[in-house]
Structure 1
Amino acid sequence: MTYCVGILVHEGLAMIADTRTNAGVDNIATFRKLHLFEEAGERAMALATAGNLAVAQSVLSIANEGLENPGTGASERLLDMDSMFKAAQFVGRAIRAVHRVDGEPLERSQNGGFDVSMLLGGQVKGGRLRLFQIYAAGNFIEATDDTPYLQIGEHKYGKPILDRSVTEQLDLREALKLGLISMDSTIRSNIGVGLPIDIVTIRRDAVRAELRYRIDANEPYFQNLRERWSEALRAAHSDIPPPPYT
C-alpha cells in the first residue's frame, strides 16, 4: 500500500508521499511515488501515485513519452498541457489508455484488479495553483477552500489530524508540518507505509518547485517531529480529566 497527501493553502502547495511497496510481508521494496514535471517559470506539476505499481509506472511513462490527442492526432506529453485542468484530463486519458491494454488481464488476475489513483498538483504560468485527485476511471475531483487537502492510499490514519488542523489560511511551512505528522501517524499504524518520504513544495505564482527533498530513517527533523508529537499527545491525554461515569 502507500500514503500520499497534497495540501493546498494560500501560500502554495505541499505534496508528500511514502516510498514503500509490498506484495506480502517478505517482499517489501522502495519506489519513488512522487514525481516532479517542471519547466521553471512556465509550469511545475507534482504527480503522486498509489495502487498497482505497474499501472502507475505505465501512466508515468505515457506522461513523459506522450499520448495521441484524439482531436489533432499529435503526440502530447504532460508538460505540453497549457492549464492544470487539461493536465488532469491528460492524466485521466493516460489511465484509460493503460486500462485498455492491461485492464481486462488485471481483472482476471489475483492481484487486486485495475487499482490506481493519483494526486496532481501544480501551476501553469498564467493559471491558478490547483490540486486534483484522479481515480482509476480517469475522472477527478479538485481541492477547494472548504477541503484544501486530498489523500490517496492508506489515508484513514492520517486524516483526523488534517481534518482538525488544515485550513486554506495556513502558511506553507505549517501545512508541510501537518502533512508530515499525518504521514508519521500512518507509518506508525500501517506496515504497508514506510520511509523514505518524498516532499515537493510549490509556492503560488512561482511556477517552479521551491523544495524537492527526501526524508530517510536518520533525518533529524523528522525524528524530532515524531518524538515531540508523541509527547504532545501523551501530555494532552494526561491533561484531560477522567470520565465521571465510574
Structure 2
Amino acid sequence: MSQPTSITSRDNPLLKELRRLSQDSTAYRKLGRFWVEGDHLCRAALLRGRRPAIAVFAESAWPMFESEFGTCAAKTIVVPDALFDGLSGLESPTRLGFVFDLPADTSVQAGVASVILDRVQDAGNVGSILRSAAAFGFRQVLALKGTAALWSPKVLRAGMGAHFGLQLFEGLELPSLDALTVPIIVTSSHQGALIQQQRLPMPCAWALGHEGQGVCDALMARAALSVRIGQPGGEESLNVAAAAAICLHASAVAAISG
C-alpha cells in the first residue's frame, strides 16, 4: 500500500520533472514517462489495467480522491494546491494527475486493423483520430515522422483515454509499413469511387494525411484502394479527423455486415 508523501517545495526535482511532462509536448521521449490529468483520463487508464508509477494530488482534492485512487500507484504524492496548479497544463486544473511509464517497444503487427498517420500535425486532430480508431475496432496506429507527438499532453487530452486501448508507434519511416500485410486505403477529395460504393476490406490500414497536403505520393503509391467522401454541400475538403471518423466507421459497418 502506497503511503502519500507530502512535497511542499516548488524546486523539488520530482516536481520539476512533472512540470516538464505536463507542459513540454516531447519531454516524454527523453524521460520515458508521460503525464495524464483529470479523473476521466486517470480512470480510463485504470480500467484498461494500467498502473501509474506516480499519482499526484492537490491537498484539497486528496480527501475526495483518496478512497478511489489513493492506493493505485507505486508512489503517491500530495502537494499544495498552488503547486499543483503550477504543474497543470489546463486553464482549470482538476488537481489529480498520474504519471505512467511509456509502453515497452513492440513490433508492428502485420494483420491488425490499423491507422497510418502521415504528418498529421494538429494535436487535437491526432487525439480525435485515436479516439475514433479505438471506438471502431482499430487497434494499431502507425505515425510517420512529422506527425504530432502521440503521448503529448494535448494529444492525450484529445484522445480521451483511447491511448490505453491502442498499440502506438511513432517516428516511423515509410519502409516500416512493409511489415503490414493488410491493404492500405487512402482518401482523396478528388480521386477514387465514393466510399459508400466501395467494398471495404477488413482488416485494413487507413492512411490519413497532412492537414494541408494530404497523403504523400510515396504512401499513395502503396495504397490498394483510393476512396473519396461525397460532399454534396460543396465544400472542398473535410477536416482530417472528421474524415477519419467517417472512414473508420464505414470499415466497422462493413465488418459487421460481412
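Laboratory data are not the source of any read-out in this text; all were calculated from the coordinates shown. Just so it is clear, the structure is predicted and the values come from calculations on it, not from any experiment. Cβ atoms are built from the backbone, for glycine too; each structure is taken alone.
For which of 1, 2 does mean count of other Cβ atoms within 10 Å over residues 127-134, calculated from the coordinates, equal 24.6? Value 24.6 for mean count of other Cβ atoms within 10 Å over residues 127-134 corresponds to 2 out of 1, 2.
4.8 is what came out when distance in nm of label points 7 Å out along Cα→Cβ at positions 87 and 191 was calculated for one structure; which of 1, 2 is it? Of the structures listed, the value fits 2. For helix-only ellipticity at 222 nm (-39500 (n - 2.57) for each DSSP H run of 4 or more, over all residues; to 500), the calculated result is -11500, so let me know which of 1, 2 that is. Considering all the candidates, the number was obtained from 1.
Tell me which of 1, 2 gives 7, 30, 29, 18, 12, 4, 0 when you compute P(r) over Cα pairs in 10 Å bins from 0, in percent.
Answer by label: 2.
When FRET efficiency 1/(1 + (r/R0)^6) of positions 7 and 47 (r between Cβ atoms, R0 = 25 Å, to 0.05) is computed for each of 1, 2, the one that comes out at 0.95 is 1. Work out which structure the value 0.15 belongs to, where FRET efficiency 1/(1 + (r/R0)^6) of positions 63 and 143 (r between Cβ atoms, R0 = 30 Å, to 0.05) was derived from one of 1, 2. Working through the options, I get structure 2.
If distance in nm of label points 7 Å out along Cα→Cβ at positions 39 and 119 computes to 2.6, which of 1, 2 did it come from? Structure of origin is 1.
Here relative contact order in percent (Cα under 8 Å, 6 or more apart) was derived from just one of the structures 1, 2, and that gives 28; the source is 1.
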